[in-house]
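Multiple structures are listed underneath, in structure tokens.
Read-outs throughout are calculated quantities, based only on the coordinates presented, and are distinct from any laboratory measurement. Model, not experiment: these values are computed from the prediction. Cβ atoms are built from the backbone, for glycine too; each structure is taken alone.
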Structure 1
Amino acid sequence: MKLLNIMYKTLKQFLVFFLINSLFVFSFSQNETNNPYSGFGLGSVTPRANVSLNAMGGVGYALQNPYYINFKNPASYAAFDSLSFIADLSFGVVNQQLKTNSESQEGTFAQLGYLTIGVPVMEFWRMSAGIIPFSDVGYRVTDTTYAEHFGKVDRRFTGTGGVHLLYWGNAFKVCKGLTVGANLSYLFGTINTTNFVEFELPNTFNTKISNFRYLDGIHFSGGIQYNTTIKENHQFGFGVVYENTLKVWSRENLLILNYLGKYQPFTGVDTVLARMGKDAVKSSARLPQTVGGGITYGYKDKIIAAVDVTWQNWKKFSMSNCNDSLKNNFITEVGIQFVPNSTSTKYYNKMNFRLGSRFSTGYLYIKEHLISEFALSAGLGFPLKTFNSRSSINIMFEYSRLGTMKDDLILQNCYKLSFNFILQERWYQRRKID
């Protein structure tokens, strides 16, 4: 009976916070970006790691920590303190610079990152939930060509939207050092694209094609971690994660219009095709399976170093009206964290210093070039005495380089500054009155 009461109270608190967090994040679910490569597939896929781990290059398969939520490997939830509630909210500012051989463009955007919570359920069982970004879509591209008999032809391509994961995760302690976990996620989002084709020749019909795609599906990922200590001061960890091939349901509202002159709504427009509402085009998309593994080494409470490797089977990606040329992707991440003295009375000695790097071979294959990405990151963690030594504010700065200027392709330089606030409070400890 006592066990049932504990589970009931935990689940009740979990659901209340989960609903509040869900409503909050849903209201800010659309992030802005300006990345022409996000027009392929489901957009620009976001690294799935918290701010602290992104400062270390995005590592996390083998890392466990009771003071933050590592949703990259659900087995890590087992490290949550048995008497504490933990919440993590992040946001950031992104500056993106686009370059070609002849032009350049720059934009700065604010982005809400993720919101997650974690709670203990039983001695061997921990639970987490939250909303995290999966991909972002945002681009505006103009292309001018000349066609025989028609003269100049202007093409404009725009896209907005993105996909998010609403996850529920559970982790279990199997035996000393060995934990397993799983995330069950609901993937949802919209991708809106609009294409214009306009001719300079008078009395020629121009065309506007609008596609509003709604996506949703169920996603599963499972993880295992094993951690051991050698000679008290040396800790080693191993972790593996598998994400299944995901089938996503898609509903497309398609609208094709012809018009004369520059496009003006409600004037001189002829509807060529309208598939909306009940007549929307129903199809499905298939997202790739992912396999990742990592190792970590720690010395006392001072140093943590980790390496992750990820393989993504993007060759199997499929989506209606999508003929993108995709390749399998390999991602390598390396990171390190240093804490001078976690038990010191001096604030500086308790701060976390982080460095990392990430390299992705890329899954987009355009004009015989793989669109690879390289990133460098650094970060600081500040304990908050106002709450307790377990709560913190973390800052991460990342520079990334995506693409190339060869063969008239686009090079993107991105500067990202991210923050997160981690609140950890003891909720389950009874107070004794003398």
Structure 2
Amino acid sequence: MVLHNTPAGAVLVAREIRDRNVSASEAMKAHLNRIDQAHSQINAAVHVFREQALKEAAALDQRLAAGEAAGALAGVPFSIKDSIDVAGVTTTAGTLGRQHAAPAERDATLVQRLRQAGAIPIAKTNLPDLLFSFETDNLIFGRTNNPYDLTRTPGGSSGGEAALIASGGSALGLGSDAFGSVRLPAAFCGLAGIKPTSGRLPRTGHVPGPGGWAEAVWQIGPMARRVEDLMLALRLLAYPDGPDLWAPPVPLLDAGKNLNNLRIAFYTDNGFADCAPYVKAAIEKCARFLSDEGAQVTEERAPGVADVFELEMALFGADGGDGIDAYVGSQSVHPLQTNFLSYMRPHRVSAADFAKRWAQWDEYRLGLAQFFMRYDAILCPAYTQAALKHGDSMKPENFHGFSHTMAWSVGQTPAATVRCAEHDGLPVNVQVATKPWDDMLSLQICEAIEQKFGGWQPPPLF
């Protein structure tokens, strides 16, 4: 649905449908039209549920006409990264070994919950080979382009999600994030996105699935054009499902805090990957705004973030990439995955050395816990620059920049991002991290920044 030539957010779409100012069928057709218009340029949607989505929208219109109550996301078209199951559809995870896998027997837990709230799946979206890249390209569906500049990447691994939502083809989406795979694409496409606290949302129905030590550093997370849509999504999604044993029954707390009661730390330099001057200026601008609103804002870098890139690569690469090799088997993989693995393979270690890494990890998390006793939130870059040119993510100077999102994956803390500036027509986002389980506070701060600086803006495709 388009209002005043601008795609409406999920909360607004649902309200307009519930109030019967627009039909669910009209809203669905508008989003399908955006997918059709943008597809040849961005190549974000890999499976469009056209007939089924229109059928479900028409059925909802009939129920509303009969006076039935509608859910919080009534008629909202939502998209799903192609590593998350939708019943009856193959989840390829972008890798050749799964191209002809059996269709999923049931929806992933979070897909099911969005359906229960009245949302309607509209498409599955593109991603890199087995999720391992900060660009979105694979040997099945090809490359996805950034809607703000087709010569640039929307990021990865949730790049198809970001490109589709930013271009108006979906009102809300589900991505997943272990190194920055929700926040980095959101930043490159000027969206709002969040990596919740590790374990906050059940990961049942994701490929690869939850379990093992790695579950501690990754999470499914929602993406949208507006922060209020993320807030609603978390309220609907954040409770355990049983099968994901690592999703504990921790209540979701609404932030409910005044900005003038907050203690906020900020930094523009993580001590490892330097940011472009315009990124630093954007973070400082947000810090000044929060200070003007009454928050106690202090420039101080969180402990250990300078070492977190090396730590996360060591944790994921402790087996030299054997686990990933076994998963993909003998199938060919995209060069981006090969290059990503080249950063991990040198970190193969013995069990004794891995225990030392684990101790380093514990020390880092303890340092963050102590830091969050003095601060409610941390304001910092999402990345060192605006969206990269295709093929540039594996250059060492660029690859190191992903340390800015890795900090909060390894820290297991929630981290959200929202657009706050632009550079040469490209979005620039800020990142907000809070202590574990304080997810809604990170979104509350992002919403204040969004209201001040405008948040998502339409790309040139409109």
Structure 3
Amino acid sequence: MVNTPSFSYMEREQFIRSLSGGNVFVTIIGGGITGAGIANLLAQNGLKPVLLERSDFSSGTSSGSSKLIHGGLRYLAEGRIGLTRHLLKERNYMLKHLDIVKRMRFDILVDSYSWSRNTIRFGLFLYGLLGSSLRIPRMHGNAGKYPQSVRGYFEYHDAFTIDSVLVIHNILSAVVKGARCINYAPVISLEKTGDHFLISFVDRLTGEVLSFRSRYIINSAGPWVRAVDDMISHSPKGRFRLSKGVHLVFRSEAVPIKNAVAFRTPVDGRQMFLIPAGKVTIAGTTDTFTESPDDFSVEEQDRSYVMKSVEHIFPNVGRGDIVAEYSGVRPLFGEGKTPGEISRDFFISRYGRSISVYGGKLTDYRNVARKVSREFERISGIQIKSKGLPEVFYRRPGGKIKPSYFINHECAITPEDVYRRRTAYAILDPENQGAKEEIFSAFDRLGHLAPKQ
């Protein structure tokens, strides 16, 4: 645990002024979980990286996930035992070391759309074994807990976190160690000049364009990774696609579950989750191609898909029970006619003094950071310690946290930064008007500048 750092729009301004016209060693583009993890690891090696994020930290894919930290039963079903074992190791690490990652129990349902009970039993036994548990799974009778079409269920556990808060904790851990992390700073040009890159970006609070030089670049821009690569004329071989995942958020009374639920939707047989999160239940997700990294819309076909899936388990749920909805855009690298056929593995590409990361999962972010650091060690000649890193040692204070804390210590620039990302009230407690008004009033008192488009 570290002392609470001062990281507000004033420190952000100091970071920007220190960059203008200067030279830095390494710049990370993208402030989602991948970029935050890389910045944290490099900062813990004393490199003091610069991180530029086009909007707020975690404003893209890293706040639009299912918020699960898990080994991926899907990968196990595909025979990817090594990947599953690794992800479960990461899950166990985060459960042990991060108070913002919580153990969550799941019911996996057995019905006419599921795998057979013997397949599920063996799969969960192997899943538990890979995650250091020797428990023999047994099927529980339904006994009215679910509709009559559900014959029973097996229990297992994984973990839950607020994805955007995990990003913020990594950002703050990096800042404490000397990283300069700047939100609302989209990169508009990259130019190779000798042994440096000339980077130009916009300060969206003032509209000012600033430039500086960086010896190395790490591109972790998520869905925008190809656009950044295009600036430096780098296009790794392989097909890059985007997939959108939509979640619906219901009042917990409408989808009343104590354990999370995993089941196969009758719509197309894909695995779906129902996730209890206090006052709400999160349901998702879809998996459809999209052409734009900025496409965070929720279309009627997406809404209908999730609704039909949820109605299979809770037939009385209705559209009026939806209190929020959100989406995330996944960067995929590989071949496949449908998003589900494309590997969810990440891919790292080197080009001169730049490194680009395509793909990546929330659970796997530490492994991505370590592998990127080893690639960076090769191109820079700088010895990097990566074993056991990155660590997250930033902790928020206990008790109720006022909006001013997020403004002064976590560089929240807009009410949305707090409402949607640092607290996730927009998803976890959207009907709490008092909390929303408190957040917006705090920003009104400060008279913050609104970021320019």
Check your understanding: Upon calculation of percent of Cα pairs over 42 Å apart from the atomic coordinates, which of the structures 1, 2, 3 produces 21?
Key -> 1
Study note, to complete from the structure: From the coordinates of one of 1, 2, 3, mean count of other Cβ atoms within 10 Å over residues 54-61 came out at 29.4; that one is structure 1
Study note, to complete from the structure: The value 14.8 for Kirkwood radius over Cα pairs in Å, for residues 318-373 alone, derived from one of 1, 2, 3, belongs to structure 1
Check your understanding: To which of 1, 2, 3 does the computed value -9000 (helix-only ellipticity at 222 nm (-39500 (n - 2.57) for each DSSP H run of 4 or more, over all residues; to 500)) belong?
Key -> 3
